[in-house]
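In structure tokens below, several structures.
The numbers here are math on the coordinates, done by the rules we state, and not lab data. In this text the structure is predicted, and so the values were computed from the model without any measurement. Cβ atoms are built from the backbone, for glycine too; each structure is taken alone.
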Structure P
Amino acid sequence: MSSIRNKMLIAAVFSILLLSGLSISKSQAFAAASDDNSIKVAIDGNYLTFDVPPAVISGRTMVPLRVIFEGLGASVTWDSKTKTVIGQKQGKTVKLIINNKNAYINGKVHKIDVPPMVINGRTLVPTRFIAESLGTDVYWEAKAKTVTIIPLKAIKFPDAKLEAALRTALKKPTGSIMTTDAKKLKKLNLENKGISNIDGLQYFRGLTELNLNKNNIKDITSLGSLTELTKLEFKNNKVRDVSILKNLTKLIWLLVSENQIADISPIKELSGMSALDISYNQINDISCLSNLKKLEYFYLLDNPLRDISVLKGYKNLKKIYVVNPKTPDKLNQQLFDRFEKMDKKVKEVVASVIKPEMTELEKEMALHDYVVTYVKYDKVNFINDTLPSDTHEAYGALINGTAVCDGYAEALQLLLNAVGIECIKVRGETDFLTGSLSATRKDGTKWGMHGIW
């Protein structure tokens with residue numbers, strides 16, 4: 001009697017270990033199979049926690065069975081006699097047999113590439129097959145090394161204007177917009193729709209082209225999961241942080257002019273890019289873009305740049321706009337000399353008026369006063385409508401000594417950035433006049449405006 005009881009106890013313990021994914025021992029073979037312990041699994045944005053890491057076996061992501069089944073809201077049982085895993089949810093029954101490539105969904109056989117397996121006390125099952133069998137969508141995000149599982153559900157949109165535009169695109173005026181609806185769209189034009197919040201777009205993972213131009217968008221975090229995008233536009237918005245763009249490795253077309261972007265480094269590894277527009281932002285360093293050698297069209301007008309030497313490595317450019325918005329610039333030594341001369345002048349001015357003991361405010365005032373003192377407003381050409389293009393640039397102010405408002409603003413921006421003070425150029429328009437002024441951040445939150453002409 002005692003021996004029978006012991007055998008039953010051992011079988012029960014073994015079953016628990018198989019279901020839970022707890023480790024009995026650790027072999028070198030399994031360690032090699034699960035070498036990439038950075039792989040993550042998320043269900044609708046919630047990351048699953050495993051007591052052992054997911055393993056990639058023959059190209060399939062395998063995970064401990066209980067965590068994945070229960071994470072998807074299914075019950076799971078283990079039949080020790082037949083070595084069968086059984087998961088059930090809402091009328092669906094999924095059966096998998098250890099080391100058997102035949103799996104069953106409601107009794108119907110399905111072939112799977114990699115069967116469930118037990119390795120040193122761990123029971124691993126194929127993530128994609130389990131998730132799709134229970135009615136969810138599965139995506140592999142290579143950059144983040146994440147398996148993302150999206151359950152069937154209604155999508156909530158905080159922005160009513162976004163929802164209205166999507167209903168039009170989907171031709172679905174009533175009823176909930178479901179995650180299955182989101183898969184239907186490949187191209188989406190949301191230009192000038194008055195959208196402020198794009199939360200909900202993260203479910204539209206099939207999109208290859210997206211236009212968000214002329215809205216009021218500040219946060220583009222929701223775009224980080226749209227890894228199939230090849231063309232993305234969000235010109236004329238209020239975006240500052242573009243860090244999520246690093247995930248969009250298939251991008252070949254990115255137009256983000258007229259935002260508030262200062263750091264463009266997140267796109268530095270998007271080497272397949274052929275068209276890029278970063279004009280009218282606050283970008284002062286493009287040296288990080290040296291890998292974008294496939295660029296054919298590059299627009300970087302009206303940014304506080306002092307060094308464009310990285311462009312010397314671009315051999316495929318067909319058109320580039322650096323200084324002149326009306327005609328393409330020629331990527332020649334004359335253009336490089338222009339920026340080198342301006343960089344030299346900025347360094348000279350800083351060296352002449354800035355003292356080490358100065359406070360940030362004193363540095364700001366000293367550079368402001370320099371511009372006011374040594375730059376002349378080009379009143380005659382302004383009145384006669386004969387302004388040379390240089391007067392709109394920092395070059396006109398710093399090298400020629402004459403400028404109009406945007407030249408003043410850009411010159412001060414370059415000087416302040418050179419001493420580590422965050423400064424942006426603010427543009428404004430009326431029916432009869434376009435103007436600019438510079439602004440520096442106060443106390444990390446507020447901006448102080450400079451009127452210097």
Structure Q
Amino acid sequence: MNRNIIIVVLIVLIVASLGATGVMVYNMTTKSNSLGNVVGDNQAALYKVAEPDAFAGRDKEAIDVVRNYKVLAPEYIDAVHDAIANGRSNVDVEMKQESIDDLVESQFLEKHIGMTSLKRGQWRALHLDIDEGNDPLYEVYLDYTDENVVVGPVWIVNLETNSVVARNSMARVFDRTISNYDDVESALKRSDGVVHAITSHKFDSGIDLGGVLLLYFLKKTTDPKHVDDQIIGWTVMHELDDEFSAYFQWKELNETRVAKFRFNWDTKRLTPVGLYAADLMGIGNNMQSVEPVNIYPNEYTNNLHIPRQERWPRNHACRKSDFKALCTAFVKVLEQQEFVSAMAWLLTNGEPNASRRVNSCKEKRECGWTMKIAPKAENPENNPALMEIGYKYKLNNIERSVRFLVDSEKETISPLDKLSQWAYWSVSPRT
């Protein structure tokens with residue numbers, strides 16, 4: 001009798017256990033409006049299901065808001081700015097608005113900031129779903145590619161109010177006003193400053209990053225396997241506020257490689273991102289101490305804050321008008337301080353006691369600057385403003401030179417051969 005009672009109790013417990021398991025499974029799969037019938041009204045709140053975000057999946061709508069967003073026509077803003085700068089109260093250009101899409105299709109951005117190396121891609125959007133509520137904010141991107149790097153304008157869109165705010169400097173250029181005109185134009189020019197700050201980064205050895213890059217890649221040219229290697233150069237992307245991304249690209253063994261750095265304009269903090277950037281910084285950190293050398297002309301005063309002619313002694317030929325075009329071109333190259341610094345480090349070959357050898361090379365006139373009117377092969381139209389400026393040097397008994405075609409009127413610089421391209425693009429921004 002007692003045995004039968006025990007069996008009955010066990011059966012009841014098993015059934016109860018299975019029943020509870022069934023309820024638990026049901027609780028996980030039943031909609032919230034029926035939970036009260038299963039687990040009781042007091043426990044229903046524990047199983048609350050999040051409501052779907054009403055703004056999710058509206059990427060195309062966010063993109064359309066940006067594309068249709070109206071801004072003052074660039075021609076009008078430029079005319080008003082010039083009138084104010086020249087003390088005029090009236091402008092001859094009619095005030096009108098244009099959509100961002102119209103400006104994009106007219107290649108306004110490419111023309112305004114000289115994005116010759118970039119190719120326009122597609123629009124895309126990212127929903128900024130920062131919590132479990134309804135989040136109307138989207139980031140909208142217009143992508144441009146430079147080899148293996150994607151940059152471009154970025155806007156923040158509020159789908160609840162249809163408001164549009166530029167997130168970076170490339171986006172702000174579309175929406176210039178009289179009040180922000182100078183700030184926008186100034187921000188666009190920061191690419192040069194970012195590259196200058198990065199390539200001027202000094203390691204404990206004394207060498208700067210620009211010199212490291214040039215030494216690293218030019219040493220590879222002695223290896224036949226690297227004969228087709230190529231430096232592409234720096235591409236800078238403004239992200240937000242004082243934050244920039246800088247990409248250094250090169251081709252090595254038929255593979256495009258990208259070293260990414262983050263740079264803060266305010267604090268000047270430089271952060272390598274990824275293996276390639278860390279490797280390049282590691283090369284600089286592991287170099288032995290190198291004594292810097294000076295390759296500026298002895299008679300030249302390297303001070304960008306004084307007029308060009310006054311940087312030369314009173315009796316120097318560059319003070320005379322007969323040599324104005326040639327000397328303007330020469331000084332334009334000398335003003336590329338990052339390039340001149342990188343060339344100086346190149347002459348050291350990374351050797352600790354190179355200054356004596358370099359000074360001897362200069363005394364023998366085997367190292368030094370060269371200037372001449374551009375020959376016909378480089379100047380078929382005989383443009384009197386075109387000059388060839390170069391630097392010749394001798395390293396390990398091998399004579400080499402870097403040469404540039406310089407337009408003294410337009411003040412443009414074009415490297416003339418592979419070595420010159422490597423020297424120039426290792427320290428110069430492409431955008």
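Thinking of P, Q, which structure, once relative contact order in percent (Cα under 8 Å, 6 or more apart) is computed, gives back 6?
Values: P: 6; Q: 12.
Attributed to the structure labelled P.
Of the structures labelled P, Q, which one yields 32.1, 129 when Rg and Dmax of the Cα atoms in Å is computed from its coordinates? The structure behind it is Q. helix-only ellipticity at 222 nm (-39500 (n - 2.57) for each DSSP H run of 4 or more, over all residues; to 500) computed as -7500: which structure among P, Q? Only structure P yields this read-out.
For the set P, Q, ranking by distance in nm of label points 7 Å out along Cα→Cβ at positions 56 and 408 places Q highest. Here distance in nm of label points 7 Å out along Cα→Cβ at positions 136 and 368 is compared for structures P, Q. The highest value is that of Q.
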